[in-house]
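Read through the structures below before going on.
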Structure I
């Protein structure tokens, strides 16, 4: 199964080492999400991650850094995926001037995913398994989930409270992969690596 890791919005003295450890153990995509940091502060994080791993990093905001550091791509904020001219121009500019960059975004409900008309390289569906989840994995709910994911014609990753115990539901819903939250960057080393490798091998 395909796995991404998503950083916390804050800072941690152990985070850089954990990111590198996860990459060393098979992680193929990291979402670098630091909304409260300046561009310069995010650059300092990138400089501490070996260059060989830069092509596996999706950056949230600070879009120019994606081309500067030859990252995998950019993750668009909700405000940048609307139909306003400025948002359409941003997406067009990314596609025209940085065609190799992947573009992703997050949807917070099945309704918003179903209504989406923009094609992304992949999307995240949030709050799937956390305490406030409104998703129903009983027969009718699972059928709806599979239908929406199947019709959106793009890869959909489940995020929010993802654990190995939910793997049967993740597979039945036909998610393309999972996103491991910031907890994977703060757990003890063995727990984090085991969680990553458990999903990679499933």
Structure II
């Protein structure tokens, strides 16, 4: 019994320490920079299958689009806008991977809602979001909802909405990160960036 209590206490301390390391505010994040490599983390697709990020990006340069979840109207607008330019993005040699803390069921709802043809992935526990340095402590009013939408994996974090462009090695060649969740990278500007990268 003492051993069990010790283990439970230790687990609680680890969880508390992990959350304590998250910035309190979106403005205080410390994201990876241009030229750095994204970590290899397992993500879950809308069909429930597990994928290594490195495998997902190994065949084609990719756009990693981090959004807060299907509950966020600004995220929904961005997802729909990216769908409108997906063919142009593919023509330029890139693919879109949209990533959020949402669970598989909520990913499917987002796909259906916007008729998305690009892939959505779940980072429910924030492994990738935290490793990239774009996670912060969610305001208390979000905690219960985020936990429910992630099948109890989200301990109370939110990603700062972000766009990373990475090559097939996982090196960051462009990033757009804005702590103001209402301001997103427009599809037109993203296309301009991809065209400029293609010329390099």
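Key figures for this structure:
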read-out	value
Which of I, II yields 28 [relative contact order in percent (Cα under 8 Å, 6 or more apart), calculated]	II
For Rg and Dmax of the Cα atoms in Å, for residues 48-127 alone computed as 12.1, 33, the structure of I, II it came from	II
Label whose coordinates, when distance in nm of label points 7 Å out along Cα→Cβ at positions 88 and 112 is calculated, return 3.0 (choices I, II)	II
Structure responsible for 30, 24, 13, with Cα extents along the principal axes in Å, for residues 136-183 alone calculated and labels I, II on offer	I
Mean count of other Cβ atoms within 10 Å over residues 160-167 derived as 16.0 - corresponding label from I, II	I
Given 1.00 for FRET efficiency 1/(1 + (r/R0)^6) of positions 80 and 104 (r between Cβ atoms, R0 = 25 Å, to 0.05), calculated: source structure among I, II	I
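Since every read-out is calculated from the coordinates, none of them should be taken as a lab result. The structure displayed is predicted, hence computed values, not measured ones. Cβ atoms are built from the backbone, for glycine too; each structure is taken alone.
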